[in-house]
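The following blocks contain the structures, represented as structure tokens.
Every number here is computed from the coordinates shown, using simple stated rules; none is lab data. Quick caveat: nothing in here was measured; it's all calculated off a predicted structure. Cβ atoms are built from the backbone, for glycine too; each structure is taken alone.
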Structure 1
Amino acid sequence: MKIYTRTGDAGTTSLIGGKRVPKFDERIEAYGSVDEVIAWTGLIRDQEAAVQVHDLLVDIQDRLMTCASILAADCDNCPNPLPSLNDEDVVRLEEAIDEIQENVEPLSSFILPGGHTVVSYCHIARNVCRRAERNVLRLADGRNVDKLVIKYLNRLSDYFFVLSRKFSKDLGATEIPWKPRL
């Protein structure tokens, strides 16, 4: 199978189900930004500091591929079965968040992203995940979207935030509190 098909040269692409839409369609924006989160998650997973969370990050990438598939489908009776999310996927993130929060200092202010490269990667992933969530919400405003996709992305951005804090602690990086100039 060739990687290029030439079918998108005129600016359209196919959804699961066969419908062709412009490459700037809200559905493409939604699953395209989820794809960015998948890539950032892979970058985090590849860092030495991420050894303890490697398997969870692989699972997150798998769930994000599921989200992208759900968002790319525009068919009631798709020719092939689609993967699905379930409540346990969200619970797994919540449990990971709770575990990390038990082992880091409570926050008393906002913190500035940074301190170590992998910490910054987590903050970028968090922001891209929030954008993906906004894109999915925009899509859901006019179309039927699985609510678990929205919930999963919301919780995942929280996970990336606490993961950044875990890495800061593990690596001895300084968290700089934001002190607004008033």
Structure 2
Amino acid sequence: MDYTIIRSNRKSLAIQVYPDLTVTVRAPRRMPDGEIARIVKEKEAWIERQLSKYEAEQKSAQQIVPFTGEELHDLAQKALAYIPKRVAYFAGLMHVDYGRITIRNQKTRWGSCSSKGNLNFNCLLMCAPPEVIDYIVVHELCHRKQMNHSKAFWQEVAAVLPDYKMQEKWLRTEGKKLMQRNSV
């Protein structure tokens, strides 16, 4: 196994595995090469797991097919027709008001709420299940009551959608893949 050794005034050895599939061993200046090799051999299984994980991520990234401009336009049109209705429904249920609704092609956010009550939503939500869209709508409307992510904010979300954590889980896994298609 190839690795680079960097010696410094440290007291212990550290092994770092990077996404570019390189391995760096940071070692105390006076640690013998044989001791370093022994520790690296001892940690070989862990190093291999990290390298495999990064290799899988690289292969996955190469297989990502980006959205076309036409697909993004169609998603935005669908979102303009669908999301405002869900906002109106939940705003009435929650007794909150809101300003403008804007649909955007965002790279990192699913939605946002300004201090003036304007709501922004990502057009990629149209690729998500309806309950995930509802979660993002409720999340942003809850900011009309709590402009933060405090305990009180999450209580507001749970009062409307008790199973909201399932939607967050979907966003962390499947939603992450959608965002990757938008940032290629």
Structure 3
Amino acid sequence: MNIATTPLKHWRNIAAVLAGSALLIGLEIVEDPGLTPVEILLELIQPMLIVIIAVGMVRLSEQVGLQQERQKLLVRDLESARMEGLQWRNNMRELIQGLSEAIDVQFDKWGLTAAEREVGLFILKGMSYKEIALLRSVSEKTVRQQAHAIFRKGRLSGRAAPSAFFLEDLLVPPRPASSG
């Protein structure tokens, strides 16, 4: 933060710390007038460290509070997205069931094994090979081999091709605006 833009509140805090430090120095000199400047400085280090730690703890506490607020907002947004997704799936249940059956029929036509079917569905969901391997408790190499078998059997060009194969006809281009 630029000194010129530091709020007045911060200047008051700095002034209070400096005034407190001056009072501590004064008290040390009055208590023991024979102290050397180095001894006075050493006597002041402990309270200064306590002040620094206290300020750090306050700032850390503020940051934790802000983080908790952000987390609450994210949880709320996630729950909202889940509810929207659930509502969409409920509204589209018949269409989704029909698409699911159509995908199953196509997998039959391609002659996919049960493991390839499972990998194929995970690919359609957009999962990485690594994620699929973790879910299926197999190696990533196994998933890659099964994916390549799917691509070969379906004559597909790569990872995006299965989605394009099943969704291409669902995505109707927008109608041109009629001029009136």
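Tabulated data
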{"read-out": "Per relative contact order in percent (Cα under 8 Å, 6 or more apart), the highest-valued of structures 1, 2, 3", "value": "1"}
{"read-out": "Read-out distance in nm of label points 7 Å out along Cα→Cβ at positions 96 and 160, computed value 2.6, structure in 1, 2, 3", "value": "3"}
{"read-out": "For -0.60 (log10 I(q)/I(0) by the Debye sum over Cα atoms at q = 0.10 Å⁻¹, calculated) the corresponding structure among 1, 2, 3", "value": "2"}
{"read-out": "Ranking 1, 2, 3 by distance in nm of label points 7 Å out along Cα→Cβ at positions 56 and 104, the structure that comes out highest", "value": "3"}
{"read-out": "Origin of the derived value -19500 (helix-only ellipticity at 222 nm (-39500 (n - 2.57) for each DSSP H run of 4 or more, over all residues; to 500); candidates 1, 2, 3)", "value": "1"}
{"read-out": "Read-out distance in nm of label points 7 Å out along Cα→Cβ at positions 24 and 48, computed value 2.5, structure in 1, 2, 3", "value": "2"}
